[in-house]
Structure 1
């Protein structure tokens, strides 16, 4: 199958646009035990969030590389003291993933 020059240019343009789109995913985790998590842009401006079992943590992961995603923001479900806004996290993706594996389990999506 031969491509026309116009099809070649359109395909090349589609590839350029695809490079700019970084894949992201939103994962919901259910807290299994009493724990706490610091959220904020830096250690100096962080807020301690205390969590109880059955509360939910929602993390938006950004996949710059397939092996090591980085957290874009975190929100909480079932916490009355915090609004359900998005919170920044200063932890690396690996450290947050280890914390999530220790204190939460991934919720089933409907």
Structure 2
């Protein structure tokens, strides 16, 4: 663990460590969102036809909030991600689209049971 001086200004080391933390948290959110979609799809197959279709139609809804409203997140995206929001990346969106159709995608981690 790294020790920091109490009351230090937001030095580059502190900023980089906070970016690494945000990056890790984003990966956790992506993992959990992926699992929600996998489970929603699986559940939809066991429900009556109409209910299953409704769940599959809304399968990608309400998975996470909008982080871009936070200045810290915008700064993270700008400085650490070269302006590309990891929650909107093409790889992640393609991954989620595959999962929403019941296709397996191994682009991102998945939970093991």
*asked:* Say we calculate FRET efficiency 1/(1 + (r/R0)^6) of positions 30 and 94 (r between Cβ atoms, R0 = 25 Å, to 0.05) for every structure; which of 1, 2 gives the highest result?
replied: 2
*Tell me which of 1, 2 gives 1.44 when you compute Cα Rg over 2.2 N^0.38 Å.*
1
*So helix-only ellipticity at 222 nm (-39500 (n - 2.57) for each DSSP H run of 4 or more, over all residues; to 500), computed for just one structure, reads -18500; which one of 1, 2 is that?*
2
*Computing distance in nm of label points 7 Å out along Cα→Cβ at positions 14 and 62 gives 2.7 for which of 1, 2?*
1
_relative contact order in percent (Cα under 8 Å, 6 or more apart) derived as 27 - corresponding label from 1, 2_ = 1
*asked:* Comparing mean count of other Cβ atoms within 10 Å over residues 46-53 across 1, 2, which structure shows the greatest value?
replied: 1
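Laboratory data are not the source of any read-out in this text; all were calculated from the coordinates shown. These figures come from a predicted structure and were not determined experimentally. Cβ atoms are built from the backbone, for glycine too; each structure is taken alone.
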